[in-house]
Structure P
């Protein structure tokens, strides 16, 4: 696997304040609204639920107690909570929520590394629109893949959340605009510098292999919505040229 640490920002001359604001919003939502992942009522009210999106109907379900298959310990699975507005708005709200500290830490690191260069190239307003559009497309990719390939009806009720889809779009755009930019990564336990097309290419290959490998059981396994990552990444690749029309770009 590849884990990026930082990239070359020597030619960036603008302050990526939109990227900073996105990171701050994600952290504030996780800390104060999700209460560091302990506020299940909030999380299960504002996450994206595939069945809600395809039907347009808000759903509530009771809490469930399940037995862990290995330890035998009983676990409480919270039920879906009422959403106080249109369920389609969860496509946006859910991209600012996270499932745990490791989840948000990893996402914000990736956004910190790759988002600033894209904002510099696009401009502040275009960047935030690009980010949100990629996030919505990523969530829809997860929803419709789940509907198409789920083997159990209950899979449609599993909520999804996180900035991963939007950040995948950022990475797709970054790859197209800056394929040769040096990125410092941990690659198979070694610290090294590689071109962006290597760092991001290996990451996407893992998403693609993992996503295709589980299509027979739905698009989410082990808590990772690979279809959202793939959908967001492709959206970023397709849309980035449109969002940089008329902007002076440095490709490399």
Structure Q
């Protein structure tokens, strides 16, 4: 690829079907992995958050310093945001005690504020513009808040409203509507992307809860550590077999 072509590529992947498949596996892994550290290993939500914080900072820093798009580096950062999003959301909603509804509202406001500041500062929140450090900082901040929001929202839907399977079906239905809007309307592609990106997180959370929660609560009572290991292997396999290309720069 020549220099001009490289300059027209962003630091994030093109949004393809494979992108969404890997994203859902990453979010499911984040839920089970976060639960494995905070609950199965009994480290607690605060310590669990600290466990993931250092590697997240290191990987995101490496992602920002990188000269181009690197699939394993990018998806490593995504996986870490889902892991820390799980423990951080549980810390806010359970340890601090603001509850699932309160946590979802607060975290949703964080996402909106971050997107608003990003747009006000750089004039766009389109991922095509993620080519320089300032845009990447906004991008990864938004992702971290959205992953944390997704955990709280998924727990709210599953525990207080529709159950694990019902919540998964509901979120999948909403994502289906977003897909129809993408293919058959002129709705904002940027808004549709961020809506889908946020909603795939609670989808992963509810799918994970269907696997690791007790049978009496509607789950399969599988071990979090085992599930996390299996999901990590599947995700690595998908990264090897799925074609990857950087998003074209706007």
Structure R
């Protein structure tokens, strides 16, 4: 049985979720839609994105997909125009899209560093910039969630480009929270640990789980629950935080 509008925490809200065709982004989009939000999914894989939006919409929920490259300002302009044309406003952004690879520092090409940061750091900045402008139009505030990582808090060999981007998101959220608080626009970062997704499928889960105090990988749903807290009125007095969801990895 679906919840009534009064029971759904995001009823009346419009949310943009990047990288939403699979993994954490898909879980966030579905969670938000089930809680009353009209969701706009974006990503570069049109086939997967359309399928995910249809899967959500087939449950009687509001979901559309817009093909977009998070690192392209022209694509962000198009996403905002499409969203406002379809739903009239923007209340929530979850900047989730990201890429990752392991490259030893001495062998990393400048192009590799730039390409990863174009998606992982420049992309969320563009989303923040454009969505804040949209939130200001209705003047009722909003919530921005930047999807960082535990790698934005602790070092991991072979990931200096990824660490730089994810660490940058952590402080981007804090600076934006200070700047935008008076306008009731909250900005926070989420720092997932080892989450069972396509991105971690090649990892040795037995070995890595032994380093996690809770003894297992997390699920995409765990991150979706954290995002719902930050996007909804449950988190209405929360801004500028780094919400770590890692089974205890970083407390060691």
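Each value in this text was obtained by applying a stated rule to the coordinates, not by laboratory testing. Treat the numbers as computed from the prediction; the structure is a model and nothing was measured. Cβ atoms are built from the backbone, for glycine too; each structure is taken alone.
Once distance in nm of label points 7 Å out along Cα→Cβ at positions 43 and 155 is calculated for all of P, Q, R, which comes out largest? Please report the intermediate quantities before stating the final value.
Details: P: 2.3; Q: 1.7; R: 3.4.
Answer by largest value of distance in nm of label points 7 Å out along Cα→Cβ at positions 43 and 155: R.
Can you say which of P, Q, R returns -24000 when helix-only ellipticity at 222 nm (-39500 (n - 2.57) for each DSSP H run of 4 or more, over all residues; to 500) is computed? Computed on structure Q. Each of P, Q, R could give relative contact order in percent (Cα under 8 Å, 6 or more apart), but the derived value 26 comes from P.
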